[in-house]
Structure 1
Amino acid sequence: MAVITAPTYDPQTTAEGLANSYVASAKAILDKQSSDATAKATGLTKLGSALSAFQTALAGMSNSTTTVTSTKAAFSNTAIGSGTATASAQAGSYAFYVQQLATAGQVGYTIPDNIGASAGSMKIALGPAGPDQQFIDVDLSSANTDGNSVLSAKELAAAINASSDNNGQLTASVMTLNGDTRLVLTSTQTGKANAVTAIDTSGLVNSDLEDALAAGRQKTMTEANNAIVLAGGKNSGTPIEQASNTFSIIDGVKFTITQAQGANDADVNLTVGADNAGTAANVQKFVDAYNTLQGVIKTLTAAGDHTLTSATGSATTSPDAAFYNDSGLLSLRDRLNGILRDASGGQSLISYGISATKDGTLKLDSARLNKAIAANPEGLDKLFGRTGIGVDSGVLGAMNKLTTLWTSSAGGLITQRRDQNTKLQSDLTTRQATVQTQFDNAYKRYLAQFTALQQLQSSMTSTSNMFTAMFSSNSDS
């Protein structure tokens, strides 16, 4: 009798394969759309960061206190001091004689080892007596942090540093000199007005500590001095005395003295004038910021490698970027390039040595820049303009306006696109859930069918085997 044969299979594997085939087309489309949406979300984040960084760079180049054209202030002897100048500073040369530097005062008090833990409070006076004198209140009620019966110099220093009145005006520390423990008080700011002049001990309840901090016990370790500079030179100059070593006596100029001059030293000159190197550095910052932004746009709009990987043309080696052929980003790129080419008052960036290379990036010719500035000192700032609400002008202003259309949190293009993409991702998630449900239902249906088929096949095989056994030539019946 013929034997019944049938293919051997696993119902679960077969059901899964058929269910996958059932939803494969819809799933592939949704997976591709989801992948594209994720890439766009990442791309929008990168673009937003790049545009914001570009705007920050633009704002830093020209505002109420800075301009693209740089001005410098420099001493004839750089060991004496250094200076800075804003755009409003006028060119000129000024003679000075540095008679004295401002220094921070430091005083010490020898503290005995047997001070009782109960000490009360004290006031540290800063500056000479008068209406401008300041006081630092120090409460010592909690100063004994180790809980023993003695208040140490280290605990005193910690209480002074922790005082809410201190605000970093004074630093207290401890030194051991020739076997004596000394509480050292150092002013953090220079000048006589910031020096420790006395300690009011009327609030103390410990006579040993009161005696140690008495006025006659103070030891000056570093004298507090004001800075003294003679404007106009040492022979007939006007003395200027102040607590700080940084002076702002020339409009738009600050200078800091770092070394006092000797009695026989000649005056030093502070020269304020154009800073070609600083101007070139400012322009280079613009070039770098522009190239960085264009590099991000180029990456986000790049075409993939469409070289066929086989003779049948079945695939390409890399996909297109998230915003390949995106009209909005390509328009942004082209409009930025257009602003570079626009002339203003007969001048353009090319006139000042800024030109485009073959790959679309910018480069700076410093020699040409310096030559153009020499011919027209005010032209560069006029061409670049400035950025800011209501004051956008020139190249910087035009670029700031353009990029603000993208970065504005109130309906900017990035916000609009992000909202649209988020809605799309939500919709895709819903549709993917539907496909998953279709897969689950198909899997259950196929699993039931092939499980029943497997059971039927097993039953038929058993019946066939029974008849074969009954009618075989070896049967006893």
Structure 2
Amino acid sequence: MTVHWTALIVFGVFFLFVTLAGFWAARWRRPVAGLHSLEEWGLGGRSFGTWITWFLMGGDLYTAYTVIAVPAAMYGVGAMGFFALPYAVIAYPYMMVVLPRLWRVCQRHGYVTLADFVRGRYGNKWLALAIALTGILALMPYIALQLVGMRVVFAAMGLTGEIPLIVAFVILATYTYSSGLRAPAVIAVVKDVMLYLMVFAALIYMPIKLGGYAHIFAVASAQLATHKPAGSLLLRPGHGLAYSTLAIGSAIALMLYPHTATAVLSAKDENVVRRNAALLPAYSFLLGLIALLGYIALAAGIKTDQPNAAVPLLFLKMFPESFAGFCLAAVAVGALVPAAIMSIAAANLFTRNLLGGFRKVALTNKQESTIAKLVSLAVKFGALWFVLKLPTTYAIEMQLLGGVWMTQLFPSVVIGAFTRWFNPWALLCGWAVGMAYGTGMAVSLGLKSSVFPVHFAGHVYPMYAAIPALLMNLLFSLVGTMLLRVAGPADVEDATVAEDYA
């Protein structure tokens, strides 16, 4: 395989700059007492303003795998891959309504995770444990997918083997350990500037070189028709329900992922959260532009049996190598930011809700931060082992399940932010049913798809497995609560008060 040395050198320069920024972040806004508490190390001291939170949440939600996978879906199947855009549009109004309430409660009670909130709201450590385990379980393949994105970038430049990937994530692990959430907050600013430059350059320069967008769409349409199964620029008849449920289910899951909660809880006040819900649609615009790269790759004649390689190969073919190296560095940095936040979120969940939640003697602030730092290392290297030792398809298949799993937290967290009506034991039962039902549907499809054919009243309704699983979850939570209310007085232990939600 040819090594693209110019692209590699430019890539290395920008990667080095980002690495130095990650280590410098340990000194940025560092408190006099140091990063010796979970709030300081894992939430940046809850001190981030509107712009830092915006970049951090954007780094959270728009990852290296997003930059690669969304265009890859458009390159492979066409219109069906565009569901990522409407789901982001749905997500932000939903976040505007829910997240400020959750931020307010968590700030007043010192909650670091959504599992902390559930423990306080319902007074049930087993329900909180279920929330924490679900979050950690869903995060592991998500972190692994950031590694997959970096591996694709390295391979496009001609670097094969395990060493480049190991070096990149040793660097990531080191500055995350020393700087905590401040590192991805600083790097997210650099990453987003690079991404915007990359996308606007690509969407202006490449269409000019290829003969305009009319030609691009015409060629993409003809190319998609030759794929097996055939793709198309427009949704095919019968795909509307699958498309809409993918968008709705993904929007529900997006806000419940632990890394999203970590970014939100790092904000300095609830108005920052509201402003970000209003500003984040700018990223939806960016995502729509990124998706078009899949069609541009088809028009540019990119041929690969691995759609995930389409965008890196497109950059190397259409741009001068020096600028291609810049673009590939932007994608790689897009892996570092979310991977760091995800590992911190997993460490917070483990420290607070798995270990700390069952100790008779509470951990000190310094013990919490020390354990969280070590767990964040373990999580990252666990994801690295996952990618190096198991087929890439395993990470992708597990990520399909991740969205199904995270959706099952909706009754406990989102509904819990508005009412305490549900019984915690009923919620735990509903969670277990939803997890089992959703996983069963995905496994029955061989983990090759998350769109399941639901048979009802003599008809077949293909839909995202998360939605029927959530409906089963809600049904069991509702019936269970009603039965428990009939059986005896409801458990009303609630550490929060009405004023927390006002």
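Kindly point out which one of 1, 2 the value 0.10 was derived from, the read-out being FRET efficiency 1/(1 + (r/R0)^6) of positions 63 and 431 (r between Cβ atoms, R0 = 35 Å, to 0.05). Let's see the in-between values first.
Working: 1: 0.10; 2: 0.85.
For FRET efficiency 1/(1 + (r/R0)^6) of positions 63 and 431 (r between Cβ atoms, R0 = 35 Å, to 0.05), the value 0.10 is produced by structure 1.
Comparing 1, 2, where is relative contact order in percent (Cα under 8 Å, 6 or more apart) highest? Walk me through the numbers before you get to the answer.
Working: 1: 23; 2: 31.
When relative contact order in percent (Cα under 8 Å, 6 or more apart) is calculated for 1, 2, structure 2 comes out on top.
One of 1, 2 was used to calculate distance in nm of label points 7 Å out along Cα→Cβ at positions 143 and 359, giving 2.0; which? Let's see the in-between values first.
Numbers: 1: 6.7; 2: 2.0.
For distance in nm of label points 7 Å out along Cα→Cβ at positions 143 and 359, the value 2.0 is produced by structure 2.
Hey, mean count of other Cβ atoms within 10 Å over residues 247-254 derived from one of 1, 2 reads 16.0; which structure?
Numbers: 1: 16.0; 2: 22.8.
Label of the source structure: 1.
If you work out FRET efficiency 1/(1 + (r/R0)^6) of positions 135 and 415 (r between Cβ atoms, R0 = 25 Å, to 0.05) for 1, 2, which one comes out largest? Mind showing how you got there, number by number?
Working: 1: 0.00; 2: 0.90.
Going through 1, 2 one by one, FRET efficiency 1/(1 + (r/R0)^6) of positions 135 and 415 (r between Cβ atoms, R0 = 25 Å, to 0.05) is largest in 2.
Taking P(r) over Cα pairs in 10 Å bins from 0, in percent, for residues 151-278 alone from the coordinates of each of 1, 2, which one would give 9, 30, 24, 18, 14, 4, 0?
It was calculated from structure 1.
Please compute FRET efficiency 1/(1 + (r/R0)^6) of positions 55 and 103 (r between Cβ atoms, R0 = 25 Å, to 0.05) for structures 1, 2 and give me the label with the greatest value.
Values: 1: 0.05; 2: 0.90.
Structure 2 comes out on top.
Match the computed value -24000 of helix-only ellipticity at 222 nm (-39500 (n - 2.57) for each DSSP H run of 4 or more, over all residues; to 500) to one of the structures 1, 2, and report its label. Write out the running numbers ahead of the final one.
On the way: 1: -14000; 2: -24000.
The read-out comes from structure 2.
One of 1, 2 was used to compute Rg and Dmax of the Cα atoms in Å, and the answer was 41.2, 145. Which one was it? It would help to have the intermediate numbers written out before the result.
Numbers: 1: 41.2, 145; 2: 22.4, 73.
This value belongs to structure 1.
A value of 15.8 was computed for mean count of other Cβ atoms within 10 Å over residues 367-374; which of 1, 2 is the source structure?
Working: 1: 15.8; 2: 19.9.
Computed on structure 1.
Read the figures in this text as sums done on the coordinates, not as results from a lab. These figures come from a predicted structure and were not determined experimentally. Cβ atoms are built from the backbone, for glycine too; each structure is taken alone.
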